[in-house]
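In the part that follows, the structures are each spelled out as structure tokens.
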Structure I
């Protein structure tokens, strides 16, 4: 019997946010707002989002033995996440230093801290936790070799979900395990930019690379190309336009899943909420299209509130959307 619907393996950061009238130039100092500290990190966000929906969720991550680490642990426990797999020490808790101007544009510097110390050995030591999960979800804010060890260590019957953010080269065995590979439109193009060799690219929202011969406005083609590279299934998220699902090989049919119309307030963390919801519904045995249809509703609900973890809806809130 599986003890957990979902095990999330990934990052846990403290988001340190300051509002500024304008970002400083080199050598310049500007005054900002009071510092706001929020729990974040893609792994921690996904775990909270899933647990808030009702999933039996566990988190495998690493935080520092410091105030930020305690904040992150408290946030997880408050949402109902099992934190037995959260390791402490090795480096300070990861932080994201964020400045936000009046237009909402932000600049972010991330110090991975303890996230970079989550090792393959940590994964092997948590083999019992991986064996207890129906679905394992990961991202790329922890070392790639750690994600690769997750693929090797997980239970034979479990399903592996990967959000390749920030995108980088993926080993063939990791890509072949993705069921699905969940990525947004920017990440899809970046992942396909050098698809003749490795799957790689820049971080989401960056200048990106040349998409080569890939159609720049055709998510169906992107999904098929990613399937041809080895992913077992692909989900491309498209914001207010919903998501695109493809599975079954490079000639597979694709299905567009529309999103409900909402008044968006803040899109922070919406992708994490989507991925968490998708992974949970897959753990319940739903097919990929049906799971994606639920996930777009969760993502839509998340953008109607400010913040990341604070915006994640309960199942009742999703039903009321």
Structure II
């Protein structure tokens, strides 16, 4: 018998059926770590016709969220969640995942023949090796979306990419689960997971920091509603970057305007020394990329880099 042969489950329910969960061969789902991500994915799987039967939660806020969004799930221990489920979602922080995988095995949780999926962007399936050796069927299903804990989190999964890593025999199962949640599976090799996650975190998380910094600087410059001013500009810049790549670059660095950049450096040194370091690092990277792409003349790049070096 193939150790990776998954338990069967049916196609998504047809429209018009009273309750898709009444279809045969649906999975019993357990959520270990009923936080923002776990409750959103659990709710999405429930809507697809699976049954979320058990969940574990540590904080009072997580317990309330689980009770609201996964009302049919018994709140219990991680070991009992595993015992009740065919598909176990391990939706805990990245740094806790390896310890959880080992701890479940050490406490005798029976994972043989069960699908065990985590939602970490950082890891592939190797982090689940203790569970795999115990007969678990490992999946890495990372939704490329931010979750706020609000009721609209589940709706945000529609059309969202999932970074997926799975053993070859389980790829159809991983793909089916992602599609059922409304997502789009994108396959990430095990040894590329850290790079994949660094790209996402650098783009999304640092974008928030840059926008907040820009809003603070505009307030210091006397702008009463910096969000209103920045919205159209940043929306157009993001659209240009996604559609055109570096060809969408504008501004003083792209023009080779070293004098303007020098003024920026001097003013930021006075108002926001922390912001200055980020500005200089990003301006250097922008100049290097613009030079390599032929958008910036070598002599202009040299003047820019001199200003940034000072």
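FYI, it's all coordinate maths here, none of it is from the lab. A quick note: this is a predicted structure, and the numbers were derived from the prediction, not measured. Cβ atoms are built from the backbone, for glycine too; each structure is taken alone.
One of I, II was used to calculate relative contact order in percent (Cα under 8 Å, 6 or more apart), giving 12; which? Corresponding structure: II.
Please state which of the structures I, II yields 3.7 when distance in nm of label points 7 Å out along Cα→Cβ at positions 190 and 278 is computed from it. It traces back to II.
In this comparison of I, II, the computed figure -9500 for helix-only ellipticity at 222 nm (-39500 (n - 2.57) for each DSSP H run of 4 or more, over all residues; to 500) is attributed to I. If you line up I, II by Cα Rg over 2.2 N^0.38 Å, for residues 150-245 alone, the top spot, with the largest value, goes to II. Set I, II, criterion distance in nm of label points 7 Å out along Cα→Cβ at positions 30 and 270: the highest-scoring structure is II. Looking at structures I, II, which one was log10 I(q)/I(0) by the Debye sum over Cα atoms at q = 0.07, 0.10, 0.16 Å⁻¹ calculated from, given that it came out as -0.39, -0.69, -1.19? Considering all the candidates, the number was obtained from II. Of structures I, II, the largest value of distance in nm of label points 7 Å out along Cα→Cβ at positions 70 and 302 belongs to II.
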